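Enquirer: Got some structures for you, see below.
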Structure P
Amino acid sequence: MAIRDAISDDVPRMVELAAFKRAQYQEYSLVFWRPAVGAREAQRAFFDKLVASPDWICLVHEADGFVNGFIIATVVSPPPVYDPGGKVCMIDDFVVCEPSLWPTVGSALREEAERKAAMTGAV
């Protein structure tokens, strides 16, 4: 099990995983999760920008050379209705390829994102 910073070569797989998850979500809410025309291309450009930015935490989990999950997060000020005592880690996107991986891969990705966020001042 290996978690590492995402690189631009990971973006196509990240987009594929996100599209798969959106298709699953669409079964529950047809309108909200309906993909826009050109959704994959737009998401690829968006993910490319985030992966290249030092302001975002973009991590992938890789097993046997295969990316099977990712998380994208950033450190922000909390909403004004909360007072956690400082900045917080906001997760923008978080996917694993199989539901059975949430307890292992999902937890490991979240923990590493939280660790990196804490290094930049998130509480």
Structure Q
Amino acid sequence: MAYAGSARSDLLDLISPIIVDSENSIELQAIASLSIGMIFCGSCDQDAAESITQILLEKEEKDLEHSFTRIFALGLGLLFLGQQSNVEASLEVIKCLPHQSMADFVSLVMETCAYAGSGNVLNI
């Protein structure tokens, strides 16, 4: 919480290995993803987005049904908070998720965060 919004790249270097290490539990990976989302909130940091997206793409379909995978979506969404159309490129990558309902959920969370508070009624 102390580093929320700080966009410190040294923290990304410390936390990313936790996310991408498949030996870690899905709960730990999800909380690490949320931490990255909070640290880089609204920054559209591509390195942060890639670390979260990478693990989602590597997960098997049965793993994506775990309730903690929703936290990955929130972590990604926070990266694009209030950034509107800057989310488009990352949304294209998310469409490649093997589990279509998870891809739809992650896309919805990312778009919701990207257009939050924008007043853009067409997208909202």
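Enquirer: As an exercise: distance in nm of label points 7 Å out along Cα→Cβ at positions 4 and 52, calculated from one structure in P, Q, equals 2.1. Which structure is it?
Expert: Label of the originating structure: P.
Enquirer: Starting from the value 1.7: which structure in P, Q was distance in nm of label points 7 Å out along Cα→Cβ at positions 76 and 100 calculated from?
Expert: The value was obtained from structure Q.
Enquirer: Given structures P, Q, which gives the highest value for volume of the Cα convex hull per residue in Å³?
Expert: The structure with the largest value is P.
Enquirer: For helix-only ellipticity at 222 nm (-39500 (n - 2.57) for each DSSP H run of 4 or more, over all residues; to 500), the calculated result is -11500, so let me know which of P, Q that is.
Expert: P
Enquirer: Starting from the value 7.0: which structure in P, Q was mean projected area of the Cα convex hull in nm², for residues 20-83 alone calculated from?
Expert: P
Quick note: the coordinates plus some simple rules give every number you see, no bench work behind them. Since we're looking at a predicted model, the values are computed, not measured. Cβ atoms are built from the backbone, for glycine too; each structure is taken alone.
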